[in-house]
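Trainee: Each in structure tokens, the structures are laid out below.
Throughout, read-outs are computed from the coordinates displayed, never taken from laboratory work. On a predicted model such as this, the values are computed, not experimentally measured, just so you know. Cβ atoms are built from the backbone, for glycine too; each structure is taken alone.
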Structure 1
Amino acid sequence: MRRRPIFLITVLCFGFAFFYIPILSMMVYSFNGSRLATVWGGFSTKWYVSLFNNRQMMAALLLSLKIAVVSATCATILGTMAGIALARFRRFRGRTLFSGLVTAPLIMPDVITGISSLIFFILLAQWIGWPAQRGFTTITLAHITFSMVYVTTVVQARMSQADRSIEEAAMDLGSKPWQVMWDVTLPVISPAILSGWLLAFTISMDEVVITSFTTGPGSTTLPLLIWSKVKLGVTPDVNALATLTVLVVGVGVAVAGWVLNRAERRRDEDARLAYRANE
């Protein structure tokens, strides 16, 4: 049996330690009884109680969740359509321009995207009177603009690897194009769609730069609130919120992985049964 080099194992361990030790220390200090986040004052859960009693923090969290759910859902719908079009229709007039417009936010700095979104909303308000003020709507539209790029990339990659013979077989058996799309194509790319939605949701929940340009009075999202608190020093209630976020995200990733693996095993089993039936 070939032994792995000790150097590679050491580098791997240092890499994991670099990423996860700060997170673990943050989780430990969320149970710190002291008001100073870096000075241990005994075990206590009072900061979790203080967190749930903090109306400003809860309002910011609720607003961020609403924006993330709406923007991720809209970005998934638009990104899925764009990914299918780019993967299935190799040549059409304006493909290069369309592909460039879709992928432009991926390589464009967030500052440029935020400034351009701000100018666009200001011009709309001057021309048609909408939006009257910046807030939930403007933030959501800006998040859809850049998060749909990631969905498009994931769906396009999955569509490029999908077996087109299954769709052709369904068409030969009399299925209409919309039936093939609903009964064959979408189930095949459903893992990519779910992955794109989770990615768009995570990016929206984490966005600071673009949100700071498109937000308005009374529309403070959770990342902006945490950023403003960090400027004055990290407090234990922020550690408690971050700990809960890590736990929720970890459970969500585990559940999503289990669902995707189960769906993949089911598809493999169906393919084996179909192959045996045709023998």
Structure 2
Amino acid sequence: MNIIEDRAAKGDWYEIGSSSILGARSNQQDFGYFYQGREEALAVVCDGMGGLEAGEKASRTAVELMIRDFKGKRPGREEASAFLRQEARKMDQKVAGLTDEGGKPLRAGTTLAAVYLKGGEMTGISVGDSRIYLIRDRNIITLNREHNYRLILKEKLAAGQITREFYETEEKKPQAEALTSFIGMGGLRIVDVIGSPMVLESGDIVVLCSDGLYKSLNDSQILAMVRDNDLDMDIAARRTTAMALRYGVRWQDNTTVILLKYTGGLCTHG
């Protein structure tokens, strides 16, 4: 199982669901985790890279490190942002130090998308190109950036350092997707921290996903699938990954989704 579910208590504040599929791949390099307590929740999605065993080992290593540290010391509201930043740095060093059976550097990496929710507030962090969305009413907002060459191009265009023509030529090339920051590079270049913290509204749904989801479905399709099934987060997650598989067909990547619905302190069923 590549998603560890830890439902420590029946949540009065959050409803959580998850789903993960192999897609057209022969191995699973995504790894995820969520903790559901009475008034708090933690969710993490990592998408490994670097070859078969390397990607799997990188994502699992990163997630298991956060699980251990989270269970060792629960962060308070004021400590959440610092905790997530610290975990990203620790994950980076841990994954960068991974070796194979012969002791040679594994040269593995993984993306990171994680959120910590306490009461009605959320803090998040991301490295790489896994996404964090906020669904509020009938709107969907991407809360983080994809840390790739395309982002560098956008920033240079905005600063007047490159021409529009150069940007449009470069961003259509496959290398535009190349990650410029990821866990395991041994010194993170870009980290997005979300919320300080962000105040949630009753009915909000936070979506964590690997790139297999948004490269198969556009934002409107993700919104529609989640909202049409939002009475049950597990069903919503499963149907969303199933739709990604349907549209991705032959090239479908590993796809992992974790959904967290804020109920405003009043559980809506059960």
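Trainee: Matching task: -10000 is the computed value of helix-only ellipticity at 222 nm (-39500 (n - 2.57) for each DSSP H run of 4 or more, over all residues; to 500). Pick the structure from 1, 2. List each step's numbers first, then the result.
Mentor: Values: 1: -26000; 2: -10000.
Only one of 1, 2 returns -10000 for helix-only ellipticity at 222 nm (-39500 (n - 2.57) for each DSSP H run of 4 or more, over all residues; to 500), namely 2.
Trainee: Output the label of whichever structure in 1, 2 has the greatest value of mean projected area of the Cα convex hull in nm².
Mentor: When mean projected area of the Cα convex hull in nm² is computed for each of 1, 2, structure 1 gives the biggest number.
Trainee: Which structure, out of 1, 2, was distance in nm of label points 7 Å out along Cα→Cβ at positions 169 and 185 calculated from, if the result is 2.5?
Mentor: Of the options listed, only 2 reproduces it.
Trainee: Okay, next question. Given a value of 0.40 for FRET efficiency 1/(1 + (r/R0)^6) of positions 9 and 209 (r between Cβ atoms, R0 = 35 Å, to 0.05), calculated from one of 1, 2, which structure does it belong to?
Mentor: 1
Trainee: In terms of mean projected area of the Cα convex hull in nm², for residues 81-200 alone, which of structures 1, 2 is highest?
Mentor: Evaluating mean projected area of the Cα convex hull in nm², for residues 81-200 alone on every structure, the highest lands on 2.
Trainee: Which of the displayed structures (1, 2) returns the greatest value of distance in nm of label points 7 Å out along Cα→Cβ at positions 17 and 65 on calculation?
Mentor: Checked 1, 2; max of distance in nm of label points 7 Å out along Cα→Cβ at positions 17 and 65 sits with 1.
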